[in-house]
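Each in structure tokens, the structures are laid out below.
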Structure 1
Amino acid sequence: MTDDPHSTPPAASPKPLRYETVLFEGSLIPCALADDLNIYIPISAVCDILGIDANAQSQHIRRRRDLSRGLAQIEFEVRHGEKAVRRQKLNAISLTRFHTWLSHISADEVKNEDARAALEKMQDNLADVVYAYFGRPLMPKDVLAEQEGSLPPDLRAFYAGIEQARQARHLAQTVSDRMAALEDRLDGLEARLTPRLEEFITPDQQRQFIRIVNILGDLLKKKNKGDIPTVHNTLKDQFAFTSYKLIPADQFDAILAFCAQWHAKLTPPGTPLPEDFTRPTQKRLL
């Protein structure tokens, strides 16, 4: 079983930097370290070991938002016949989504008994991790305290480790949210303290700017040339502003023209320019 080379490719196409092998159910299968620093594993290699249909699994992954984020087409060496080997792009899934994909596979479809038993064990372990991370915090504290006394030492240590990881991630997210809020406050303070020698763009124009940046960022991401922060940083360097809230009003038309040219370079010839790039800039009433 191999992937259909004519199937619709995923949006992202990372380039392999080097090739490795990983041990899966007693067999070494190829994997690739790509330029996005993710490990990608060919779906067909795993499906061959499990004895399930690779094309059906690729379609299932493509339909799932969480799994499709790890789907890409990566070039691997594929054997054709006894001696012929050539490079071919195969559907592959990143290690960040690999085990989540395995949890979606029905063990009843796996004919090999050893592989089926290993898959069921992995799915059970994954369910335990999900419960420890998401489920235990929902339990009443008195019930958890009562359970602690009856848990085996290894399970107690496992739950404690997962709880530490959950709290660490929560703390990191809290810090990130606070930093974002602080940056917004600093932008507002800078706008109030900056001498009003020139007017800045209006709130409507700010929202228009953000929509344009998002459009360009999505186009760059599909081409593996950048993302939304790339657009922000490029425009800040090009037009010498520190925050989109501090864009001088008399520069806005030039920014729109620059972004329209950028859009044309990232899209096929004849692609209509989105309305946000061409709509008239809005004037202040006061």
Structure 2
Amino acid sequence: MIETWKHDRIFTNGINLHYVTQGEGELILFLHGFPEFWYSWRKQIPEFAKDHKAVAIDLRGYNDSDKPTGNDAYKMSEFVADVKGVIEGLGYQRCTLVGHDWGGAIAWNFAYAYPNMLDKLVILNLPHPAKFSQGLTTPQQLLKSWYIFLFQIPVLPEFLIQLGDYKALESAFLGMAVNKSAFTRSDIEQYKDAIAKRGALTSTINYYRNAFQSGIVGKSWSVLDVPTLMIWGEKDTALGKELTYGTEQYVRDFQIRYIPNCSHWVQQEQPELVNQYIREFI
């Protein structure tokens, strides 16, 4: 039960990050995406707590973690430093790192920065940064990524997302989902409550405002030497399946599992399959 999970905070990289944890053993660390928080891993934590210390953090700017002001606080280098600090602050030197969406972008960058700190890397519905850069040169992916460019505008995105009691947030989950029953009314309200916390909405959008300077696009990438599993919901309306093709040229030990009839919210819509694939991999 969620009520039995331990909530705690850890000070790292100059800020306090909130996290939820259950279980003991080797560390498996979960990084959520936008517009989520640790809660998006609610169906993974109890599964992997059976034989790991399962930890899901609120990324900086989200939910109950600190929300430093200014765009510079939301650069990829800061996110990577946060993750390093969490691993070490929990008393570990290595972990299995699992990231979805923005958490996946951070996980990719962390793997390149600190490959020796990872046993395995698991990425959910977020392409390798090189593939995403290539994708943004195509009209098809540019149309799907329209919101990234909207989010570059000051103030307006915050205004639009808040309209109608955060109707845009509800549409993001239920509108994109294939299995809409995966999200209860209570789930949606929890996501609304998290992003409505003071400073959270601008903080989370600032991730996108730094996207073109923060290690998501525009860099050259060597071959990664960390065993990597990618899990991909094929009905992702924001990121095309074609962004996964050719990833093996950037990762020496690479596996991919596609899940048909599943959207971007893969670990929430198909938790049994996602958990099975991760467990088989690690």
Structure 3
Amino acid sequence: MATKKSRKPTLSEKSREDELFQSLQYASLIQAALLPPSKQIFRILPSHFLIYLPKDIVSGDFYWIFKKQEWIYFAAADCTGHGVPGALMSILGITFLNEILSSKSFLLPNRILNMLREKIMKALHQTDDHDHSKDGMDISLCAFNPQTRVLHFSGANNPLYYFRNHALHIIKGDRMPIGISGNEEKSFINHEIQMRENDILYIFSDGYADQFGGPHGKKLKVNRFRDLLIKYHSKPLNEQKEALLNELIDWMKNHEQVDDILVMGFKV
């Protein structure tokens, strides 16, 4: 049976593809400009590592950091979708977070998430109607005082992990997104934790755990990701990052990346 030959793109189609690629490349520069530079992160949080792997040229995951007086705010967020739609949501998220923190004094993370949800819903014209947009984001948000080592955490679907004396502690986020959902809108919960020297904490999106691979082409899953953190958390942060990247590469092998990947680790 004769096989159907693939059609080569025309010059006009190739030109449009090149223009689209250049537009995405430029969009990635704009998005990168909104993300905190590595020098700024190291200045504010010297002991940290960051794994940030967009699936496409632009990303629906974003990380954020903001220093206000003695408090350090930082977040890891996962917006609806990836690529261009996710990137547009990430720009909204970063812009609104900066706006909220620039115009107010100290705010607890749950209050920030409540305000962020209001702004996202208003910007996207989300209402209780059935035809509303369901775009939004999941996020882990922390406020940390290095002098007192007090940490406040609030999460929209996403948790906070931290290790103390090699024991893993998990603080779950609320089961609702930043944006409209089918559940009744309630205030996000604030969790206060007295951190100790050498505690290590992690915030992340679901991209690492959702990556397909392994011998049977299945998802890596949260439990395996958690086991990797347990395995490597006592290593220096730069070695943790390298180990997690190597584990991911080994897991993926010939499988394509299916989602944006974001993992942030901090040592107190």
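Once percent of Cα pairs over 31 Å apart is calculated for all of 1, 2, 3, which comes out largest?
Values: 1: 53; 2: 19; 3: 29.
Checked 1, 2, 3; max of percent of Cα pairs over 31 Å apart sits with 1.
Looking just at mean count of other Cβ atoms within 10 Å over residues 35-42, which of the labels 1, 2, 3 belongs to the structure with the highest value? Write down the numbers at each step before the final one.
On the way: 1: 17.9; 2: 23.6; 3: 13.5.
Looking at the calculated values, the largest one is 2.
Since every read-out is calculated from the coordinates, none of them should be taken as a lab result. Keep in mind the model is a prediction, meaning the values are calculated, not measured. Cβ atoms are built from the backbone, for glycine too; each structure is taken alone.
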